[in-house]
Structure P
């Protein structure tokens, strides 16, 4: 099983340079811990500082090395030609392969950005087609959503871009099996729900005669010095209803307990777990990431 990290992009700080520095430091800690992949998220028009993925990822790569990396993109919020160019440039900055995580986006963000997301499923599918053709070096036209006329990009990614699709509903998981290279399961899935989801994804992949490159799941986590310290640290977050996630779906505990929880996901067939810090305290985040090195050794 591979363990990657999605470095949190939302930081409640007075000086925006502080949040950016925290992301850079967490990236360096993830590399030192030997983690297998690096990601950042995608969100727009936020009240608190949210560091935009392409820009901050370019800086983080200076700390990362040559392992796989990428970002989440809510595809209907992006013009596909611009996104293809941005990813082509990012992919040129590292020896590691680029992984694009992607999803549909939501109506509130679309409204604030002046984008009609009532047809976001169609936009999502069309965007994937445009991106793949542009990355292949082709000249493409697409008139339904963006009025693209004979567009071509350069640089194209030096290696194939792997596409992980985030999906939860049954229809979305079926679409992922048909269109994506891999499935990225929601961080809110309990173990029972995670088992049901991966079973459906594998079944649909077989129906479409497609071989998945990964079955990934995100888990918000805190690896403590001990079980007691872990519970003490995360309790204030859980008591406030942390992100609306069922506590059973959180990756919390000692090194041994977290290792056991990861083994359970591996048994279900998950190849990758992408972790994200629960704590907002930088020292706690760095310590938790550092302990993941011991978790990897346990696995």
Structure Q
């Protein structure tokens, strides 16, 4: 078994636009060098550099977890500002464990693809992993993992049970959990969405509903960050599922958590209550925030 880690710099495109190619390249190279050193200190092998990220393999899940957490803590405790100004840089990290095929030092296979998809799904400052890693960790290490429930990663036909790794100590665990349990919702339950005075309901008997700029959407959203057919919601397998089909992605905030599940042509189950923000983070100016709640 091999543990695969993908670590990507968030917002590299805007970084290059702001600093220019030469300055941005120098900064990214410096950042990748720092991150590489942390991975190597935890017995990781950098398979390749990916321009604004890294592809790393480990012999053990615990080492991969410890290295990834140290990187996020380091960037949080000592923020790096590209060009001396602008927002602190953030990394998004995905970890998967399983069989890989190694050819001439490179690694291939479903495990590699899954780790890359998890990194794509993660938001800034987040680390996502799966049940495969959870099962291999010691109980004390599992305590840092918060269940986000089954999700369909892009390109895969079966759902993966995804966990977010809580690397910041001293935070209220209840506030950071994406879902305490993923038991099936009663068929008498319904999902209620509200936006700009409009309220839409979805239940087990409803047809899928859509969100977007199109006039025929269940909740029309007049915002250029929102695609015409941005996302769909459906009752499936005893859960309410949201699927992103947009250009810019969909930010989903569960309960009181401050960090979103960022969907980019992927999907996740909705749990309890929260907000759906198509096209941007809810911290962005005039973000189109849709409140949701599952009621019985």
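Each reported figure results from applying straightforward, stated rules to the coordinates on display, with no laboratory input. Remember, predicted model here, so these are calculated numbers, not experimental data. Cβ atoms are built from the backbone, for glycine too; each structure is taken alone.
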>> If relative contact order in percent (Cα under 8 Å, 6 or more apart) computes to 18, which of P, Q did it come from?
In response: P
> 2.9 is what came out when distance in nm of label points 7 Å out along Cα→Cβ at positions 42 and 202 was calculated for one structure; which of P, Q is it?
Replying inline: P
> One of P, Q was used to compute helix-only ellipticity at 222 nm (-39500 (n - 2.57) for each DSSP H run of 4 or more, over all residues; to 500), and the answer was -14500. Which one was it?
Replying inline: P
>> Taking distance in nm of label points 7 Å out along Cα→Cβ at positions 146 and 162 as the criterion, which structure among P, Q has the greatest value?
In response: P
